[in-house]
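In structure tokens below, several structures.
No value in this document is a laboratory result; all are computed from the given coordinates. Only a predicted model underlies this, so the values are computations on that prediction, with no experimental measurement involved. Cβ atoms are built from the backbone, for glycine too; each structure is taken alone.
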Structure I
Amino acid sequence: MIVKEVTVRGISKEELFESLNNKLKEWENPIYTHKAQNLYAIFVERWFFRAQGNLMVSILIEENKMTIIAGGGTGLGSAESKAIKYVIRDLKELSKSKHFSFEEREEERIYEDPS
């Protein structure tokens, strides 16, 4: 499982949630959303060949902060990083059209498959 935090400026969490949700629908995979008072969440399943199965990509959106978590499949590691890169790529596209900025933090591997 890999976690990446992103600091976001210049867009409300509501607008970021709606924009990113619409962008991720282009992945044509099951997408689930949840809105709570202080936290919005988007969950996307995506097939990755290297993972030899579906990865779950979870995106937690708070005011000025976004956390991306990728995990699942059997070939852990590179596929999870690639999934996060896809989300960052979509975020970059949105930042240009919605005129906001973001700063990525380093990925953190919180679980590594021992096999």
Structure II
Amino acid sequence: MLPIYQELIAAGIRIWVYSGDTDAVVPVTATRYSIDALKLPTINKWHPWYDNGKVGGWSQEYKGLTFVTVTGAGHEVPLHRPRQAFILFRSFLENKSMPSYLYSLSAVNKWKEF
């Protein structure tokens, strides 16, 4: 996958990689190790993102690639944590970083249906 990531990044295509933090198939540590091998410049260091004032996972943004974890999710993130998966996908589609604590609290009503 790494050569494909490099090719996509060189072409200016945004990449988001996400993992459930309890994924036993592809552990977060293995994904982080692989992404680190790309030697991409870091834009935003490893930091928590929030859902309704609670940590929804962690994220790190690189030039051309964002890595996101989802707390309590296994290999199939949308199956285990549909609300957090929705927030992740929406952030990607809107080209935004994962929500900060304050944004998370102000957007509570937007996410109530999930």
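Things to note:
- With Kirkwood radius over Cα pairs in Å, for residues 4-43 alone derived as 11.4, matching label from I, II: II
- Between structures I, II, the greatest calculated value of relative contact order in percent (Cα under 8 Å, 6 or more apart) is seen in I.
- With mean count of other Cβ atoms within 10 Å over residues 28-35 derived as 14.8, matching label from I, II: II
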